[in-house]
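Undergrad: The next part holds the structures, each set out as structure tokens.
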Structure I
Amino acid sequence: MMQWIAMLTMLIDHVGLVFYPNQEFWRIIGRIAFPIYAYALVQGHRYTSSRPRYMLRLAVIAVISQIPYQLALDTRGLNVVVTLFVGALVLYLLERSKSWILSSMLIIAACTLLNDLPFDYGAYGLMLILIFRYAKPSWLAPLHMLLNLLFLFVNNWELQMWSVIPTVLITYGPQIWRKLETVRVSRWVWRSFYPLHLLVIAVMRIFM
């Protein structure tokens, strides 16, 4: 069920962005999607049988998604799966680092790269991934809210404040969340939904 919520709210977000740009409600619902994807990335990274293969799958999805992403959303930026791939790569390298100094330098360098280049969500995306990976469960929602407040101050991301909703469920509703996680989506649906829904929106946008 968690995966269905992520896909549905992302679809609503992109439909609103393309076809109803002046209606904020669509974008508010869409803020729910990325935290779930970030959380799923951390869980996938933690429990996958092969992290290199896991990152390779992310890279393939990112490459396949890029052209539909640009056509559908009329942007020259990098799609969100590229950001998730960088997050998975940073987690992979952090686990192999023996020095907190090197780990800190890696995080700073990655955040700088994500902000200087047009990555979707930028450094915010990586920082949320790190929160989901390293924070204690009771601290997930407070740290996510602090991150939102930081980017509200820096980037004026008012809508992003709504993104804390799924994190609150993860933090304070573990029993409900475990039930949602038991409803599984076919792995091919989960992996192909991002590029396919962008392709459909791009085609509709071209012909409309």
Structure II
Amino acid sequence: MDPVWQIVHTERVALVADLARITDEQWDTPSLCEGWTVHDVAAHLVANARTTRLGLVRDMVRARFDFHRQSEQGVARERGATPAQTLQRLREVAPLTATPPAPLDSRLVEEVVHGEDIRRPLGIEHTYLPEAVVRGLRYQARTSEAFGGAKQLIAGIRLRATDVDVTIGDGPEARGPALELLLAVSGRGKAVRDLSGPGAPHLHP
């Protein structure tokens, strides 16, 4: 099995364990994804884990090629009537290796960024494998915004991680822990901690 899948499966199991410890009321907590609750993001992760290459084409046709609508439809489809039902679905999809037509590193972005979308508003701390965060950051840096990346966003600035040996790009520097850089380039600038340098304001909304 590709090492990426091993990391993805580990992160899915860890998130299931964290969600198993929260109350039903906490599932209604607003996540870092604007307009989505913790419950919604969990349902989105279920939908993502079930997505195949052909399935994505089918879903996009149904959504009239609107990516946002396709995501919303996935949440509606996989969101259980209760948190317990959604949690069970998340548990069931944890070992799957289905993927849309995108590089496998995109799965790392999904698990790490959406994991923080859920955990940060709930005050849950989690330590991710450095490889997952670094590969996710590099993936976002080289991927066009049209495909959910940050290539245009970071053009003209340099990202430098302060906890691992990673530097990306050229220009005014934005520096901080790799996880914070990954969240910032993934559109979570309002939730980012400990970024500094003259390029840092470019990553905040």
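None of the figures in this text is laboratory data; all of them are computed from the coordinates on show. Given the structure is predicted, the values throughout are model-derived calculations rather than measurements. Cβ atoms are built from the backbone, for glycine too; each structure is taken alone.
Undergrad: Among the shown structures I, II, from which was the value -0.53, -0.70 of log10 I(q)/I(0) by the Debye sum over Cα atoms at q = 0.16, 0.19 Å⁻¹, for residues 110-157 alone calculated? Kindly include the intermediate steps, with their values, before the conclusion.
TA: Values: I: -0.44, -0.61; II: -0.53, -0.70.
It was calculated from structure II.
Undergrad: Still on this structure, please answer the following. Could you figure out which one of I, II the value 18 for relative contact order in percent (Cα under 8 Å, 6 or more apart) was computed from?
TA: Values: I: 30; II: 18.
Value 18 for relative contact order in percent (Cα under 8 Å, 6 or more apart) corresponds to II out of I, II.
Undergrad: Here's another thing I want to ask about it. Between I, II, which one scores greatest on mean projected area of the Cα convex hull in nm²?
TA: I
Undergrad: Match the computed value -26000 of helix-only ellipticity at 222 nm (-39500 (n - 2.57) for each DSSP H run of 4 or more, over all residues; to 500) to one of the structures I, II, and report its label.
TA: Details: I: -26000; II: -15500.
The value was obtained from structure I.
Undergrad: Of the structures labelled I, II, which one yields 3.7 when distance in nm of label points 7 Å out along Cα→Cβ at positions 150 and 182 is computed from its coordinates?
TA: I
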